[in-house]
1. With FRET efficiency 1/(1 + (r/R0)^6) of positions 139 and 171 (r between Cβ atoms, R0 = 35 Å, to 0.05) as the yardstick, tell me which of 1, 2 scores highest.
2. For helix-only ellipticity at 222 nm (-39500 (n - 2.57) for each DSSP H run of 4 or more, over all residues; to 500), the calculated result is -30000, so let me know which of 1, 2 that is.
3. Figure out for me which of the structures 1, 2 the number 21 belongs to, where relative contact order in percent (Cα under 8 Å, 6 or more apart) was derived from the coordinates.
4. Name the one structure among 1, 2 that distance in nm of label points 7 Å out along Cα→Cβ at positions 51 and 67 of 1.2 was derived from.
5. Going by percent of Cα pairs over 24 Å apart, which of structures 1, 2 comes out largest?
6. Taking mean count of other Cβ atoms within 10 Å over residues 83-90 as the criterion, which structure among 1, 2 has the greatest value?
7. So if we calculate distance in nm of label points 7 Å out along Cα→Cβ at positions 75 and 107 for every structure here (1, 2), which label has the highest result?
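Each reported figure results from applying straightforward, stated rules to the coordinates on display, with no laboratory input. For clarity, every value in this text was computed on a predicted model and none was experimentally measured. Cβ atoms are built from the backbone, for glycine too; each structure is taken alone.
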Structure 1
Amino acid sequence: MCYETTSTKKAKQIEKHFKADFEISDEYEPYFHKSGFSYSNLQIIKMDEAEKIYPASWGLVPDWGTKNIEAFRKKYNTLNTKSETLFSGLSKGSALNKRCIILVDGFFEPHKQGGVSIPNFCYIPSKEYDDGKDLLAFAGIYSEIDKSSDSYTCSILTTAANDFFEKVHNVKKRMPLVLAKELYSEWFNDGLSKENIIELMKNGFTSKEFSAHPVSRDLYKRGLNTNKEYIIEPIDKATLF
């Protein structure tokens, strides 16, 4: 599962890293915490426009669901899509020709301890940025809601956890598919077959090392404003209870 993300970088830093420009320049604002259940926008680069960054509502809505998006979301959770089932169910319409990368610099995963979920902040350490976090991209899929207004929805692909994330997400043992930077262009390749895409998802996870630390359980309090810096700061596990 990956239902909570962070993107604290400035727009210019994101544009430089991904070599793409925000199509709607004033839409993006850095944030410390965004929950998928708010269905707010993430920032994506689509496979057919690698030089542009678009906002996309978090939670894929297939074409037939656009007639009543609210009703669709009450019935289906499409914030994430399992890579193993990409070519079946609600995601199959986007698998071949509506792939994207989703731009963040961190995310949160639950760690179960004593029957209690402790959120862990996960990121790739970097000396390139003052905040110590590298930019990263989830492999994702998207759908087009309104062609006239460049309105999109998206879903983060997940896969079986590697050794590191098995210790973090220690119950369901999943992780978002963080794509290696050198494979972005291959992910965008419109000539890939189903078999090519499956192989890419199996082997495309970044080789960069992650760090993770426990953070405040305020993260799970939906009525609380957690879009604040403290929500990504390390906390002593003993103070969580």
Structure 2
Amino acid sequence: MEYNNYEILDTEVNTFELSKTFFANVYKYMFMALAITGVVAYYSASTGWYLDIAFTEAGMSPVGYIIAFAPLAVVIFIQARFQKMSFGNIFGLFILYSVILGISLSFIFLIYTGASIAITFFVTAGAFGSMALMGYYTKTDLSKMGSLLYMLFFGMIIASVANFFMGSDTLDYVISFLGLFVFTGLTAWEMQRMKQVASNTELKGDERKKHELMGGLTLYILFINLFLSILRFTGER
């Protein structure tokens, strides 16, 4: 009986270490992507490069449309090919996505003040961190909530694409308002889901690294979208 107790303890310690390493890598990838996107967005806006390639006197250029929709296309491709691609290929697309999204988000530095962007970033970090902790430690099963929120998320994507061409401020506010609830809720749900993945002792090698990378990508996307939703209401122009 004493031997069994030691065996159980050893298993718990091993699972804890696996989870600790898993989440350390998840957040490493997330912060890496945020840093790349932030630097690229600021550089593209401050140098005028974004305006030069994305707009003409007649309006948005063909390159501008590519920049606007390329991030969505890249992340859909990653999700669809995740199981078949190597870790190296996924990592390359992950960096590409961070760069392209940075270019497409250059507009926020042209519309909002630097102070309001910085304040919104820290507010987002606080809200994101709180929901991440709640999702990790809660004993409540969030799976049903996650399914509903992802349905709303996909609806928001479709509405956002439609509004890109319609240009309705009202619809933009509605999408941003929904985003406050959808992205905070999904953060909690994803943390609970990843906690289960992280403790899976059968997940090893490149497969584990791929799940860590995808976890970082998921949290990065949720953070960016929550940031934009908050900025829509609090940002000063």
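1. By FRET efficiency 1/(1 + (r/R0)^6) of positions 139 and 171 (r between Cβ atoms, R0 = 35 Å, to 0.05), the leading structure of 1, 2 is 1.
2. Of the options listed, only 2 reproduces it.
3. 1
4. Numbers: 1: 3.9; 2: 1.2.
Of the options listed, only 2 reproduces it.
5. 2
6. Values: 1: 15.8; 2: 12.5.
Largest calculated value belongs to 1.
7. Values: 1: 2.7; 2: 1.6.
By distance in nm of label points 7 Å out along Cα→Cβ at positions 75 and 107, the leading structure of 1, 2 is 1.
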